[in-house]
Structure I
Amino acid sequence: MTNQLKWTWGAALIWTMICGPVLAEPVVRHITAKVEVDNSTDFKNIAGSTARSKEQKRQLSVTLDNRDKEPATDVTVKWAIYAHKMDTNKMVTVKEGSLKARIEALSTTSVKSDKVVIKGTPKHAVVTKKTVRGKVETSTKNEPATGEEYYGYAVAVYAGSVLIEELSSQPSLKLTK
């Protein structure tokens, strides 16, 4: 009987060593993210038109909050800024990137994306006036839309390879599939 008991305990020990790590619960991170957009827009008048061209500057500031009792050293923030073409209205990725972060235990840290400049001019008509033989003649020329206009952003926060949180300014914008 003691030999059978030794075999049983030995098998249980081996099974625990092999299958124990597989059955363990995965580490759950308590990290949250908040995104703020630093933005500015400058307008320039178009000569001979009532329309104005637009230059938009955007930069994402992501604040990460670690509520764990251990520091998070493997945090990656992936981001993208989107615009739509003013002539075709198709969405394009203006710029995307990723940032590494280390968050101490029970603290916050912030990371910033690259600054992005988006320029665009809407469809407009340019009126020109000239004097021919004492008479003022006006002509109108239609100009197509050019450039892009800001649409939104998407941010995904990873701890190692695990997606922790995904945030976006529009529900249709996602970094992960």
Structure II
Amino acid sequence: MLYLTVMLGFLFFAAVAMTVNEGLWNNTIKLFNIILAGLLGIVVGIPLGTWVLEQTGKSAEFAWYFVLGGTWGTFAISVVIFGLVAKSASGVRVRFIPQIDKFVGPLMGVLVAVMLTSFAAYTLERVPIKAGEWSLREASDTQKKVMMYARAPFRNVLTRFVQAEGADSQFYKD
């Protein structure tokens, strides 16, 4: 579990480093892309992973591999497609007052990093940990809190989306 928390820290740091100089406009688009792709990754990726599992004829003990792969595969493809659509739909970058762009752009980059890290933590907590592949029981209290707080932003977005759509699935419930 220690390695998962360290990995989430590295992911957050890398995401901040990649977005800090992008500006307010680009980071805002990235934030919406990550939120939408994350929702699509969960809603479409889980059934896709289980369908691929059924098609391959593997036993149920391999289900979490396929579900995690379907979720992250759908997420990655969605981020790329949404990014291309946003780039073609908005060929002109919106300019803000330079002082606002200089201050709020990196803040929006931190929000992008938070949502990406939160999606990663949510999928790790929901798929391999819930499948029993990794155990939270052996983790320290600090590691448990890191996982709980790291998954919270994306979990809140997903919970509101599922409630609004009226979806009823055991995967979305705690």
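Comparing percent of Cα pairs over 24 Å apart across structures I, II, the highest figure comes from I. Name the one structure among I, II that mean count of other Cβ atoms within 10 Å over residues 43-50 of 12.2 was derived from. Derived from I, not from the others.
Of the structures labelled I, II, which one yields -4500 when helix-only ellipticity at 222 nm (-39500 (n - 2.57) for each DSSP H run of 4 or more, over all residues; to 500) is computed from its coordinates? The correct label is I. Of structures I, II, the largest value of distance in nm of label points 7 Å out along Cα→Cβ at positions 67 and 91 belongs to II.
Across the set I, II, relative contact order in percent (Cα under 8 Å, 6 or more apart) reaches its highest value in structure II.
Source structure of the calculated read-out (distance in nm of label points 7 Å out along Cα→Cβ at positions 139 and 163, 2.4) within I, II: II. Of structures I, II, the largest value of distance in nm of label points 7 Å out along Cα→Cβ at positions 3 and 59 belongs to I.
Here, each number is a calculation from the coordinates, and none is a lab measurement. A quick note: this is a predicted structure, and the numbers were derived from the prediction, not measured. Cβ atoms are built from the backbone, for glycine too; each structure is taken alone.
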